[in-house]
Structure 1
Amino acid sequence: MAFSFKPVDTAFYALLTEQATHLVNGAALLAELLDEGKDRAELSVRMREAEHQADETTHEVVRRVNSTFVTPFDREDIYSLSSGLDDVMDYMEEVVDLVHLYEVTDLPEGVTEQIEVIQRCAELTAESMPRLQSMKDLEEYWIEINRLENAGDKTYRRILAKLFSGKYEALEVMKLKDIVDSLEHAIDAFEKVANIIEQIHVKES
């Protein structure tokens, strides 16, 4: 009978799951941008606080990696995964902050679809993160994230086409493009996370 002497440190799985849960909360705050009459300044403060909480969890992951002799899987993969999750939160916070700072009142058609994609990606990521411990039932996750990212790309291109159609003033185009670019970056960052998880799965399975 073969025995494994590799210690099981479930704290890493719990922390990565916590990071992904922060993304679900961040996506919910992001969706509040779509509420008419929403206090954008107050929303920006709440989003900044949520991003700070997510940063704290990221720092705890790094501290644990640095202080643990044997990690449950490759420490560089843990760094990459934690950093990828952190990037998603940063982009979502950036969107809310830009809408507030630019004093944008009307978001272009298609932004709702982008935010819906982000919300779904956040939910799927949070649901899949605990499965890293068993490395089971993960394939559907990264396949669906890839599909959502492709849908997000199509929406992004449609938004850009409308922004450059001549219906918007040049300054407004610049502001709105910054916002939709950050939304697109958030979706791309989710796909990066899914790719990292796929790579970990290949290594560990």
Structure 2
Amino acid sequence: MTVDSAHYGLAIHTASPELGLAIDNFAGDDRTQVWDLGRELSTHLHVHLAAFLQPQRWADLAFLAVAIGPGGFTGTRLGVVTARTLAQQLDIPLFAVSTLAALAHTTVADKSLQIAVQMPAQRGEVFGAIYQPAAAGLQTLLPDAVMGLEDWQQTLADWQSPYHLVRAEGGLGTSVSGVLAIARQQWQQGQRPHWSEALPFYGQHPVVT
């Protein structure tokens, strides 16, 4: 299944101090923009979102996608709540996409290599996940988890397949294009997730919003 050329997918990434927005009708009309808002993210998100959408209208959206973390608590929650509210009001699917998966998607260079993504967490821990690039999209080999740095390093040392390591330390907003691309792949596979299924991931477990 494909997205009709008259309809668009919109992705929101707020899991870092950067706001990333991407829109695409997958027929040649696409744009992406990133703002480094820091603590002003909550104040300016809706203003930037409304301006970014133009000249399209909310009715032009076929689906939404949102980065659900791991990432900053406040920013991640804000993005997920915003996306859930919009998807509910517009009655369209909402795809919840891992921040680590989005990073993996945007940094794929050699598709023969698996991709390990590492992101700093609190208390000296790290978020880690490992993915396999495939024609149908990324396959999750090691789900997103938080662990001690030594445990993560041991996991990588014991990993049996060649991999490319991605260290995520900043500039996460630009991976909003990966959020949208992963959502589109799932859309094409016939998935139509309900907005209520999108939950933020902070490391230990999802938190109901």
Structure 3
Amino acid sequence: MLKKAIAELIGTFTLVLIGTGSVVLGDGKSGLLGIGIAFGMAVVAMAYSVGTISGAHMNPAVSLAMYINKRISLQVLFMYVAVQLTGALAGSMVLRFFLSQSGGDTANLGATVLAAGVTILGGFMIELVLTFIFVLVILVTTGKKGDSHLAGLIIGLTLVALIVMGGTTTGVSLNPARSFGPAVLMGGAALSQLWL
């Protein structure tokens, strides 16, 4: 159980650090495609490394779906969510340190917030539908009829596509832990919109 917790913590830490780091440390020229690739490749890397220990959920929505699908117990669900949130917060803290040491703006940690003109209902529906698609792909590709050798790659590429598609609207979180780390440290709109 401890190994699984550590694996989830490392996986979520890496996802948040690399993904949100690409948002705020990138050169600004790669745009949503570059951000999507950074998040997607972080998922692929963690799926094929720590995923061999914990399944690399790195996302409370995924862990909840795995619990509903009877693939993990309630005890494991609570443990995974706790370490995912901890890993995300740690990833954001390290990103803030990197920014402070490179002369960057530590006020922006790549939080997911609604873009100008996007309503609360619109943002909620975007997150709901895109998270549903993402979790569905994860459940099917890691299920009995999925191909375990390709699952990590398929999941990573799906994340890239969803970020490219919806990134300009909500920041396309798809992951409560991914949004939690930056929101806790930034406060403001990021924290008030965390429920989305």
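Values in this text are rule-based calculations from the coordinates and carry no lab data. A quick note: this is a predicted structure, and the numbers were derived from the prediction, not measured. Cβ atoms are built from the backbone, for glycine too; each structure is taken alone.
Quick look at the values:
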{"read-out": "Per mean count of other Cβ atoms within 10 Å over residues 51-58, the highest-valued of structures 1, 2, 3", "value": "3"}
{"read-out": "Structure (1, 2, 3) behind the derived value -27000 of helix-only ellipticity at 222 nm (-39500 (n - 2.57) for each DSSP H run of 4 or more, over all residues; to 500)", "value": "1"}
